[in-house]
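**Q** Quick heads-up: structures coming right below.
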Structure 1
Amino acid sequence: MIEKNNNILATSATSPSSNKTGTLVEIPKLDTIPIIFIPGIMGSNLRNKKSKEPVWRIGNYAGAAKTVYNQSQKLPAQLQRELDAEETEVDPTGDLYIDPRAKVTTEEAKKRLWGTVHWESYGPTLMFFEGALANIRFEATEKNWLESRRAYQLVTQDDKYTPDWLSLLGANEKQTWHPQTRFESIDKTDIEKLKKFNFPVYALGYNWLQSNALSADDLVKTMKSIKAKYGKNFHKFIVITHSMGGLVGRSLSTKMGEDIAGIIHGVMPSVGAPAVYRRLVAGSIEGSGVKDVLAGLVLGKNTEHVTAVLSNSQGGLELLPSKDYRIIKKDKTTTPFWLSLRGTDEKGTIHVVNLPKADPYKEIYKAHNVWWEMVKDELINPLDRKYPRKTARENFEFLIDGVQKFHKSIATHYHPHTYVHFGADPKNLTYGTLHWSLDRPLTGLNQSQLQTLPRVNGQEIENKNNQVLAQMKQIKDKKERKEYLDKNFIPNNGFRYIRLASGKYGKFTISNKNLYGDGTVPFFSGVAPISPTKHNGIKQVFQMEGFDHQGSYGDLHVRRSVLYSIVKIIKDNNIQPRNR
């Protein structure tokens, strides 16, 4: 370990003087390029500012089941109280499971702030890059444990396995990356150059409830202290991001870009994702599989739970599709319409309203007292909190104004040395567009009427369901009770109701996943750095398959593409060691 005065500190276990076995001390290089890893939304541990009690710390491995259960039992008001941007801060005391063979001790990992992120999601990735960058070699051995789990199995079972660094020199590996711009190869000399540098890996969690711009400000302070630690041996940072961390990273590069050599963005929702709108209207359970249900219970099992947190969280709302979100058609032309309202008249004619025409913030996010509104007033403030502004609705719209401002601040900004990888896998569908569909034809329906059909508010639905539950109790037969409940109870998640002239309710249903991606970020957003327009600073974009959103950095080929990107960033910046 390098101290502030450039002294090298090492520790060793004591032994009897009769033991003549020496201790191997690896001397780190003085020239330092810190690696900064920025996680995705909900990947940072949070705690209450005053009590220091954890309010968001997802369990690891077997302990995750306890988190799922605890989260599923919380009422919306409790979630609103606990997950308040003003009352929370990053919690650096998260669990660490450092492998004893790693190139970093538990104590050093704490200093590198690894405890600020969810270990099961990011710990193995941090250890991989720490080990790979400290041990650059081209031969394979059975001790090649720091490679991904799959890679380690291949080392021991498949004599055709190619080590990570060696794989970067061949043609086979890059074929799995699917580069979208002209690919520039690297050679062994480019890789060997990295041996002259020290690459300490840091994990910088952030408060994902607040604006990503504020999180970037927080990271600037931390990174300045890291820079000061290494003094004259500091060269520049290399930043690696996951998911929403990419938005933080882009904002960060506008504030201290001169100290950053390059940024590598992984599965970044570059222009947002319609999934955020859908979770607000339908909850976060997006499938019937065990994994889908468990993830949904943690993120918010229904619209009441999600709205209580997200409608009060500018950071989460900044994941909504920006003004630049575009649907790419087969003929390569684009359209801004990612939300549509669909209904049929008595003649069978289908009427469609496509949104947004120009301004999603006003047309969709602030849409009020319409049946398809993103956020219902009655769900914003279950805690009945007193806001600085007059009403909960006004506070929400104030946050949307902030979202628009943030989107504009990073719309065309990418660091001059930016490398991107994203998922475009037919096996991992996402919400590329969303559609509301009416369950019955309506006489005289037209486009204008479709937008303004009389909505049924939450109180009406609650009253109706209370009547249904009261009637159900009068039915003695269990089977008949269930049939009555299934037929008459009005579910909330993924449905919106309109009042018909007959007094009955018409039902609109939100659509399901329809576009390839990584299960969360749709292709349209992943490819946005180069399509429809290639932005300045984009050096390469890799369009990849074989992983889901959360597990992207556990993928062997993703990790290798990052190693390639690091080599290229150092080469492109012509970073030279000062200590020979």
Structure 2
Amino acid sequence: MSAADFIVTNARVITMDPDRPRADAVAVAGNRIIAVGDHDSVMDLRGPGTRVFDAEGGSVTPGFVESHLHVFTGGVELDQCHLSGVTGAEALRDTVLTYAEARPDEPLLIGQGALYTILSEEAVITRQDLDAVIADRPFVMFSPDHHTAWANTAALEKAGLLQGRAVGVGSEVVMGPDGLANGELRESPAFSPVLALSTTGGRERLGLATGRDPDPAPSAADRARDQAVMKRSLDYLARNGITSFHNMDGNPYTLELIDAVNRDGGFAVRGRVPFHFVKEMEPAALEIALQMRARYDDDRLRSGYVKFFMDGVIESRTAVMADDYADQPGWRGEPLFEAERFAALATEIDRLGFQIAVHAIGDGAVKMVLDGYEAAARANGRRDSRHRIEHIEVIRPQDIARLADLGVLGSVQPPHPPGSFFPLEPTMTRIGEAKWPYSYAWNSLRDAGVRLVFASDWPVAPIDPLFGIQCAMTRKAYAPGLADHRQTLDQAIAGYTIDGAYAEFTEDRKGRLKPGYYADLVVLSGDLERAEPESIGRIEPVLTLCDGVVTYEA
């Protein structure tokens, strides 16, 4: 065997390989792992040019697969006003004004991570509230889930929304008793006109809002700025130990930016980007998906799947429930696609050989997606499609077995259940106690045979997979007697490694530390198996290797 280029030793190696679950060292040559074993046998592969990295007793795992994020949006938001942890009008005002003073030329001030209860547990946030924060410059702030925004009067006026505007099913410019917009904007069609005022023109959200490329096309200067944002985002992923990601919005422009970063020598992480099919599109738009799949189809950058949104979120009551919201009788939410239309689209997309991923949070939306997947299987025959449902925050008990029977993947986010990273309210009151047993019901899904993949939905929640592992292992039941949905350490790591690889059909070459697999790994500052679950989020990556390349080193 030839000499190794890189050896990690003095490590607690968690391989995710059932044939050899643990080891002390890993050797790499080129972009492949060539040996996993004890210190002495691996060090036998040391040559004159081998770099040896001492893990100092820290864990080494396969590189993390972040199975649900928004890479362009996340990169832009790294430089926006962060409101996570801010509560009360005074703290909000101080944070925003400090941010605004440092950016006197910013055409639109944007805050991120504002809780629905940022002002109080009961108050509805209005434009007048935000005028009291800052009135002389356009300002908008987003909820953590990014499905709701609140804008001040200056932003609404400049965006042409103050008098209201029809924005389609599932979205709303909420009106006040004075006949003017009250400041709350629900879903992308409602707040996209405000984002268009920003320095980027909202290009980072087009993969979510329209699924189309920017129109007009960005100038050379704008494209260069966007590429720099994308590079910063990809580097940020590598810094967090991530070696692969599945984007959950997409258009050709996003792929072009990532490809340009890679071609300019900035490769940091493998990526998958879907075509986002929005409700305004006709089936002919799938030609774009076919072009994206044909052009980008290697293990560094790939397309090959189609994303949908079936509903919104529970907090703003835009998620589609099978029964009335517990705190609003008579309202169940409105699906973005009619059941028959989604079934027809799913059938055609499945026929074309694409994987499908659908955002479905409410149990009504989950049922509609499963109905569509069943229709596709009946029409086209069963195949190894690995279609996905994203989030599954509430599910009807009778749909759990359907999910397993269809081989549908459950894509869930460990930081998301209320009481982990986000507060319990207003979510749990909206769901209602009767549905708590079927809310964020990970182990019910797992016990039925559903394969779970884990992610953050960054920038909705912190991207750090170690924080995600901590959240997965430390969940608390919502009431006495409810099922325990905590994950074991091995389950949580699998959700961020081999299960993520399975979700992209690459489990035969990544997601494990095993000879012949890609040299994608992360060295950590501590020992995961000896750490208390509540402290795992304090462990950090010290080295990330992706495709045999050091993409981050502390």
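**Q** Quick check: 56, 37, 31 is what I get for Cα extents along the principal axes in Å, for residues 65-208 alone, calculated from one of 1, 2. Which structure matches? Spell out each step's value before the answer.
**A** On the way: 1: 56, 37, 31; 2: 48, 36, 32.
Considering all the candidates, the number was obtained from 1.
**Q** Once mean count of other Cβ atoms within 10 Å over residues 217-224 is calculated for all of 1, 2, which comes out largest?
**A** Working: 1: 16.0; 2: 12.1.
Once mean count of other Cβ atoms within 10 Å over residues 217-224 is tallied for 1, 2, the winner is 1.
**Q** Now a separate question. A value of 1.18 was derived for Cα Rg over 2.2 N^0.38 Å, for residues 201-496 alone; which structure in 1, 2 was it taken from? List each step's numbers first, then the result.
**A** On the way: 1: 1.18; 2: 1.00.
Considering all the candidates, the number was obtained from 1.
**Q** Can you say which of 1, 2 returns 24.1 when Kirkwood radius over Cα pairs in Å is computed?
**A** On the way: 1: 25.8; 2: 24.1.
Derived from the structure labelled 2.
**Q** If Cα Rg over 2.2 N^0.38 Å, for residues 129-328 alone is calculated from each of 1, 2, which structure is the one that comes out at 1.12?
**A** Details: 1: 1.25; 2: 1.12.
Considering all the candidates, the number was obtained from 2.
**Q** Hey, distance in nm of label points 7 Å out along Cα→Cβ at positions 193 and 273 derived from one of 1, 2 reads 3.5; which structure?
**A** Values: 1: 3.5; 2: 2.9.
Source structure for this number: 1.
**Q** Rank structures 1, 2 by mean count of other Cβ atoms within 10 Å over residues 345-352 and report only the one at the top, that is, the highest.
**A** On the way: 1: 11.8; 2: 19.5.
Once mean count of other Cβ atoms within 10 Å over residues 345-352 is tallied for 1, 2, the winner is 2.
Readers should treat all values here as calculations from the given coordinates under stated rules, not as data from a laboratory. Worth saying up front: this structure is predicted, and the values here are computed from it rather than measured. Cβ atoms are built from the backbone, for glycine too; each structure is taken alone.
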